1. Looking at percent of Cα pairs over 14 Å apart, for residues 40-79 alone, point out which structure of P, Q has the largest value.
2. Given 18.0 as the derived value for mean count of other Cβ atoms within 10 Å over residues 16-23, which of the supplied structures P, Q does it correspond to?
3. Taking -0.42, -0.78, -0.94, -1.39 as the value of log10 I(q)/I(0) by the Debye sum over Cα atoms at q = 0.09, 0.14, 0.16, 0.22 Å⁻¹, for residues 104-247 alone derived from one of the structures shown (P, Q), identify that structure.
4. Here distance in nm of label points 7 Å out along Cα→Cβ at positions 176 and 280 has been calculated and equals 2.7, so which of P, Q was it run on?
5. When Kirkwood radius over Cα pairs in Å is calculated for each of the structures P, Q, which structure yields the highest value?
6. One of P, Q was used to calculate relative contact order in percent (Cα under 8 Å, 6 or more apart), giving 20; which?
7. Quick one: helix-only ellipticity at 222 nm (-39500 (n - 2.57) for each DSSP H run of 4 or more, over all residues; to 500) came out at -1000 when computed from one of P, Q, so which one is it?
Structure P
């Protein structure tokens with residue numbers, strides 16, 4: 001993929017805090033027009049990376065390019081084309097949603113004042129807050145505040161939207177609202193970079209993903225590519241492990257060593273196509289007492305846990 005095809009590109013991006021490396025030599029490639037999930041457990045370096053992409057922090061080494069320009073050197077020309085919601089929105093609680101947006105827009109030296117009212121109204125409509133435009137923000141739900149933060153990022157046309165944990169702390173309804181909004185923005189052609197520790201978010205809204213663990217980038221690609229890494233396997237519960245092992249290896253499978261006293265074997269499938277009913281028939285024909293059999297394909301969650309050594313929060 002060429003540089004012209006990428007909305008975000010990093011090479012060897014590193015951030016040290018003293019002897020601690022928060023981000024270690026990462027190479028990101030975010031295609032234009034994608035919804036890109038930046039996934040990893042809390043503390044894995046996601047927010048630090050985003051701060052470097054937005055020019056809020058300088059890398060210790062390496063480089064980052066956003067919309068084709070080097071950051072933070074090109075802040076002045078790049079940031080007007082980028083909307084961001086980082087570490088939660090901050091608003092004046094006793095001002096209305098519309099007044100908060102007008103205040104924030106007036107602080108943007110690139111935003112034309114003569115179109116402010118129309119742009120605020122349009123941004124509120126895009127996030128579904130037109131009916132709450134005059135309501136004080138102190139009366140907003142957390143989901144409404146998140147949507148108002150996204151509306152602020154959309155006050156002027158944006159080529160790239162960067163959202164750091166956009167559903168953090170939301171109830172299921174608020175999560176669905178933000179998820180639907182991200183999908184609608186993607187359909188309009190905006191590249192969206194979503195940082196999250198919620199696996200469900202990445203699976204439901206993203207076309208591509210990268211996985212961070214302890215400051216390092218451990219995988220990236222389309223969701224389909226990430227799912228395809230790792231082979232299907234079978235589980236066989238039997239009191240005859242030696243007999244079963246012989247049958248399974250005859251199908252080209254690799255039987256994993258096990259210390260399971262329950263008599264369960266796990267065998268990874270080989271390259272040859274294998275039908276589950278054929279395997280069971282062969283086990284029975286060989287005299288193996290089969291007490292349980294399962295044919296399993298690794299899930300995206302399995303893949304991420306294997307990469308990071310940690311579980312992911314998969315709740316909404």
Structure Q
């Protein structure tokens with residue numbers, strides 16, 4: 001299936017799914033929701049792997065072309081450590097990777113599943129073999145977090161998704177700032193879920209980390225629509241100001257990618273496309289996404305087309321009420 005069958009901006013790779021438990025070197029229930037980075041000339045995925053208890057950990061897979069011949073760590077790369085990090089009692093999930101050039105290392109935001117609910121934790125690494133945990137940086141319930149790769153003034157910035165416990169649960173994307181990656185403040189709701197019949201009503205969350213473009217920070221986010229037969233996860237775009245990420249420049253009204261293929265529509269959780277990583281390869285954007293919480297897939301687009309599309313989108317918030 002390619003984008004000619006719909007209005008979607010991304011084209012599915014014909015080799016999809018590119019990774020699943022069939023490729024894994026040790027037993028697992030499912031492999032999905034992988035972060036992505038380019039490391040030492042290879043494409044590296046940090047995949048969420050769920051075991052047969054339902055507990056998740058993270059494992060590295062490397063490939064020269066980002067499609068096949070994956071070299072997968074023979075054992076879990078980053079496992080929960082509930083003895084020293086009790087917030088990881090029920091596993092670690094859904095990582096996002098950001099290169100912090102100022103620090104010369106990678107930052108990994110991930111969801112730690114604590115007994116109090118999911119929360120945002122942070123770790124750093126230089127080689128994806130050893131990791132330094134900074135521990136929880138947001139209390140529960142919070143997830144879908146990623147760092148910007150640069151400071152704004154003297155502060156690091158992070159997008160994340162807390163959940164408000166209202167009569168109707170609403171989930172919006174927030175922005176927070178930190179001088180040291182550990183202590184976060186100046187919290188601001190920056191992208192609101194819409195209401196009513198919209199594809200992204202009531203619950204949204206960040207997908208891949210912010211991508212810098214000449215026009216602004218390109219944000220890929222997911223929206224969840226609840227239907228009589230379950231939830232549908234689709235993707236949209238937002239453009240934030242390059243110098244002030246608290247300012248929304250454009251936001252897509254329509255979704256740009258949603259579950260269409262059989263491997264996206266049927267799995268442990270049906271009707272889900274969920275990217276945690278994307279890469280810019282000379283203007284070609286690769287998104288690595290979990291499909292139906294069961295496997296890892298690849299879709300591609302041209303960066304110029306994505307930017308042209310978002311610049312044609314509304315620059316107002318009137319549709320968000």
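1. Details: P: 42; Q: 47.
Largest calculated value belongs to Q.
2. Values: P: 13.4; Q: 18.0.
Among P, Q, the structure yielding 18.0 for mean count of other Cβ atoms within 10 Å over residues 16-23 is Q.
3. Working: P: -0.42, -0.78, -0.94, -1.39; Q: -0.28, -0.68, -0.88, -1.47.
The value was obtained from structure P.
4. Details: P: 3.7; Q: 2.7.
That value comes from structure Q.
5. Numbers: P: 22.1; Q: 19.5.
Once Kirkwood radius over Cα pairs in Å is tallied for P, Q, the winner is P.
6. Details: P: 20; Q: 16.
Value 20 for relative contact order in percent (Cα under 8 Å, 6 or more apart) corresponds to P out of P, Q.
7. Details: P: -9500; Q: -1000.
Checking each candidate, the match is Q.
The numbers here are math on the coordinates, done by the rules we state, and not lab data. As the structure is a computational prediction, the values presented were derived from the model and not from experiment. Cβ atoms are built from the backbone, for glycine too; each structure is taken alone.
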